[in-house]
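Several structures are given next for inspection.
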Structure I
Amino acid sequence: MDKFLKIESLTHSYGNREIFANASLELRVGEVVGLLGRNGTGKSTLFNILFGTLKPDRIKTTLNGIEITLADLNQHVGYHTQNIMLPMQVKVRDLIAMFVKDAEGQDKIFYAKGISALETKNVGSLSLGQQRYLQFHLILNLKHTFMLLDEPFSMIDPLYNDLIKEELVERKSSKGFIITDHYYTDILGVSDRVCLLKDNKIASINATEELQSEGYISQQYEV
């Protein structure tokens, strides 16, 4: 049976400012869902709700058709934040061993393209792009079925950009991804489908022309 996560009736406000009003979203293993929206439309808010660090005013969550609590949901969702959350004084190889306990998972990171050359270096000596790429791999190899990726392409070298896309294509056979980034061309290029946050809703986008008509981009982009 396909594994799927569904949220419904999502409503949340900050004071008098409404962020979501009865919004809904579904994510399945085997797909990358691109999440677009201008600043302030609720992308980070949505991720924090799904990860369990923010309690919404109202939400219904189901996993494989069975209703679960937000606390239960947290056990199934991993989160790659746009901020670096790594200890700086630890060697890369030691950090991998600390973060991922099983040998198979460690090997996947050690032998990932671009990681083995960094293993003897301290995390703090890496460039920001290298740190972000390393953090991406650490989060990717967690056991969680669904992954939230916030700005994975920002401040990343073109080489790492391509490698991240390759990993997403390979790993989506066993995971489901929601990915957001201001580099929307990268999102459009790697996503199986795209949603747009606007007017307190999460709307499905069926063609890139809709992003233009909705005012998200000024001209059409061809994938």
Structure II
Amino acid sequence: MVLERAPSADVQPVVGESRWPMAAAVLAVIVLTLLLPHSLIVRPRLGVPIIEGVLLVAVIIGDPGKIDRRSRPVRALSVTLIAILVATALWCTALLIVELVQGGPDTASGRTLLTAGGIVYLSNCIAFALLYWELDSGGPAVRAHGLPAHPDFAFPQQLSPELAPEDWRPRFVDYLYLGFTSATAFSPTDVMPLRAWNKIAMMVQSTISLILLGLVIARAVNVLR
């Protein structure tokens, strides 16, 4: 007779999060960048969004529904998609900063200026949130099978386990909140970065946000007065 081994008490249950919040965030970034003024859009105009859309579809097909499949090809596609989104957001930010410093038709109107600044700001927040979500502790598929003893980010629920259920996992909304607080507070708030890569990423995001908001506000004051 073969005896079955009892499950270890240390084994955490599989808790996969829904793919759709991440997919909605990717689509939001794609739409936002297409709404930018002509001079701030990455060329080719439709080429980059099409590539991002194809990659998103491939990721959804590779791991639909709940994200719990630990697959190298799917993770490679997801990392590539998010890298393109972050690079596009940073490039649009650079174009806007150059136009703000040098002056241009798209920053001469108060309405266009505030619209462009808001779109670029939101795109950066969402893109960095996706970056944190994808890279933290090996990615969402790995986190679905259990949180590591030494994660990349320390959330309040990890620092104070009594505040959360035993099977708690950070989900995309937690990283979206992290992306927005990093861009508005210019520093960590309640989520602590514990690795060099996320400290550098948060530093870059905070610096970009500080420069962008400062230049947009200064330019808006001159245009609207």
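Taken together, the values in this text are just the output of simple stated rules run on the coordinates, not laboratory data. Since this is a predicted model, take the numbers as computed values, not measurements. Cβ atoms are built from the backbone, for glycine too; each structure is taken alone.
The value 15.8 for mean count of other Cβ atoms within 10 Å over residues 79-86 was derived from one model only; which of I, II is it? It would help to have the intermediate numbers written out before the result.
Details: I: 15.8; II: 19.9.
Going through each structure in turn, the value belongs to I.
A value of 48, 41, 38 for Cα extents along the principal axes in Å, calculated from one of I, II, originates in structure I. Given a computed value of 25 for relative contact order in percent (Cα under 8 Å, 6 or more apart), which structure among I, II does it belong to? Computed on structure II.
A value of -21000 for helix-only ellipticity at 222 nm (-39500 (n - 2.57) for each DSSP H run of 4 or more, over all residues; to 500), calculated from one of I, II, originates in structure II. The value 13.1 for mean count of other Cβ atoms within 10 Å over residues 15-22 was derived from one model only; which of I, II is it? That value comes from structure I. Looking across I, II, the calculation of semi-axes √(5λ) of the Cα gyration tensor in Å, for residues 151-206 alone that yields 21, 15, 9 traces back to I. Structures I, II were shown, and FRET efficiency 1/(1 + (r/R0)^6) of positions 87 and 183 (r between Cβ atoms, R0 = 25 Å, to 0.05) at 0.35 was computed from I. Computing FRET efficiency 1/(1 + (r/R0)^6) of positions 39 and 95 (r between Cβ atoms, R0 = 35 Å, to 0.05) gives 1.00 for which of I, II? Traced to structure II.
When Cα extents along the principal axes in Å, for residues 31-118 alone is computed for each of I, II, which one produces 45, 33, 26? Matching structure: I.
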